[in-house]
1. Among the shown structures P, Q, from which was the value -0.77 of log10 I(q)/I(0) by the Debye sum over Cα atoms at q = 0.13 Å⁻¹ calculated?
2. Given that helix-only ellipticity at 222 nm (-39500 (n - 2.57) for each DSSP H run of 4 or more, over all residues; to 500), derived from a single structure, equals -24000, which label among P, Q identifies that structure?
3. Determine which structure produced the value 0.98 for Rg/Rh (Cα atoms, Kirkwood Rh), for residues 122-217 alone, calculated from the coordinates; the candidates are P, Q.
4. Name the one structure among P, Q that mean count of other Cβ atoms within 10 Å over residues 74-81 of 19.1 was derived from.
5. To test your reading of the models, identify which of P, Q gives 18 for relative contact order in percent (Cα under 8 Å, 6 or more apart) when calculated.
6. Using distance in nm of label points 7 Å out along Cα→Cβ at positions 50 and 186 as the calculated read-out, with 4.7 as its value, let me know the right label among P, Q.
Structure P
Amino acid sequence: MKKDIRIKKFYEKTVETWFLLCAIIAILFLGIISIYLFLEGTPAIFKIGLKEFILGSKWMTSAEIFGIFPMIIASIYGTLGAIVLGVPIGIFTAIFMAEIAPEPIVKIVRPAIELLAGIPSVIYGFFGLIVIVPIIDNIFGNGGNSLLAAIIILGIMILPTIVNISESAIREVPKSYKEGSLALGASQIQTIFRVILPAARSGILAGVVLGIGRAIGETMAVILVAGNTPLLPESITDRVRTMTSNIALEMSYAFGLHQEALFATGVILFIFIILINVALHLLVFRSEK
């Protein structure tokens with residue numbers, strides 16, 4: 001009997017140690033990537049100048065002029081546009097699947113959403129290039145490759161993340177909340193918007209922020225539809241280049257200060273991601289409080 005207990009404790013201790021080791025490895029990878037990125041990118045920021053690098057409006061590699069402000073603006077505009085387009089559709093789809101749709105419909109919609117999540121980004125970009133870009137060109141002209149095309153593609157790409165996480169958060173709300181609201185005379189729609197969504201707010205926010213992270217970090221699809229012109233956009237139909245696109249397009253042939261400037265662009269992008277995650281934790285903490 002005592003031997004069995006010792007074996008069980010040894011087994012549990014071994015499993016706990018293995019889990020701890022996996023967590024340490026994950027954190028270690030993050031630390032290595034972060035340190036390498038900052039070591040490679042920070043020197044360029046000091047050489048170019050923080051103000052000139054972040055607020056500079058020209059990117060001319062031949063003259064060693066590196067200003068990423070147009071690419072920062074393009075990334076922000078593209079992400080905000082994707083949020084405006086994708087978040088309402090994603091949340092309403094999650095509400096439909098969790099609270100309104102009958103089970104046979106859910107069994108059709110959920111696999112479709114999961115399939116949407118599994119489509120490679122290059123396929124999204126190819127679809128945008130063949131379908132969305134010509135439509136924009138026919139309506140607005142200017143070739144079709146534009147910030148608007150990037151927004152539409154990114155809005156579609158973040159849908160699966162928002163839908164899946166938001167649906168899970170809504171389903172985790174205790175049924176007693178819904179039953180109590182309905183018992184007090186509230187309609188189903190009133191219950192959804194005044195009781196269930198506020199209770200699931202932290203999970204929905206997590207899905208939205210993860211969707212934002214995908215939008216701001218997307219590369220291949222944006223390269224195919226955005227036009228890749230490093231200029232400040234004055235219109236939603238202008239060609240743009242995001243920070244991720246800039247790195248992907250030029251890293252293969254960059255060297256010297258040019259290469260360091262691309263790493264520095266990655267540093268700025270990394271800081272954006274950190275700020276988004278900090279904002280998530282603050283919002284979740286506030287909502288829980």
Structure Q
Amino acid sequence: MRQLSASLLAICATVAHAAGNPTLGDIAYGTDPDQRYDLYRPTTSDNAPVILMVHGGGWRYGDKDMSRVVNNKVDRWLPRGIAFVSINYRMQPKAPPLEQARDVARALADVQRNWQKLGVDRSNIILMGHSAGAHLIALLGARPELLAEAGAQTPRGFILLDSGALDVPAIMNAKHFRLYDRAFGNNPADWRAASPIHHLQQATSPMLAVCSSRRDDACPQARAFVAQAQQVGTQAEVLALDKTHGEINSELGEATDYTAAVERFVGRLSPQLAERLR
């Protein structure tokens with residue numbers, strides 16, 4: 001778990017100019033200044049499929065324009081005709097993780113409602129998140145009522161980039177970093193409410209759980225979550241990588257076997273996505 005602590009420090013310290021400028025920046029999906037997203041849209045394509053990215057940072061830090069969140073992904077997928085949306089959401093202590101998941105649902109709903117103005121395909125949106133962001137999208141996959149509350153339709157798929165919090169009670173009942181205490185508090189009912197594996201009771205869109213084999217708990221949690229997803233009828237798989245927690249985020253989009261594996265998953269989600277990734 002020390003990889004996670006070190007990478008969070010790097011996330012907090014590193015906010016850099018993204019590759020190119022957003023087509024549309026700081027689009028509001030709520031009244032709070034943190035409820036904003038940036039759209040990077042291919043210039044050669046209307047009605048583009050979308051990867052909607054949720055940054056990490058321990059539920060307390062991070063930003064939608066961090067270089068490790070945006071650069072390689074935009075450089076890779078925009079030329080292939082896939083739009084990229086990077087969102088901000090309210091951080092702690094302003095909003096607990098469950099409310100943060102609701103913010104992600106609100107952002108998704110806003111993109112789906114405004115698809116014509118944005119020039120995207122509302123039926124081909126993939127949710128992707130790293131670290132805390134992966135926890136939030138896993139929670140939306142497990143708790144579809146959170147999507148419904150926001151008026152959002154279930155996305156085409158979910159890509160979890162090295163979440164460390166798929167089984168929150170298991171974390172809180174064992175030795176853990178203080179960041180989890182700040183995130184989830186000391187009430188077991190709150191732990192369960194924000195624990196994706198405890199709510200995954202129905203089939204949902206396909207899931208890919210990427211995990212770092214260098215962290216003791218990342219891949220075991222990912223495998224348990226995927227097994228539960230498969231049990232209830234969801235197509236789900238694990239991609240274990242010999243990479244650090246931070247590299248799983250920052251290196252996605254480079255011309256590597258890792259990116260190719262993620263794109264194979266994406267290409268299976270719809271004919272439109274498969275066509276863009278040929």
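Every number here is computed from the coordinates shown, using simple stated rules; none is lab data. The model shown is predicted, which means the values in this text are computed figures rather than measured ones. Cβ atoms are built from the backbone, for glycine too; each structure is taken alone.
1. Values: P: -1.01; Q: -0.77.
Answer by label: Q.
2. On the way: P: -24000; Q: -12000.
Answer by label: P.
3. On the way: P: 1.20; Q: 0.98.
Label of the originating structure: Q.
4. Numbers: P: 22.0; Q: 19.1.
This figure was derived from Q.
5. Numbers: P: 27; Q: 18.
Checking each candidate, the match is Q.
6. Working: P: 4.7; Q: 4.1.
Of the options listed, only P reproduces it.
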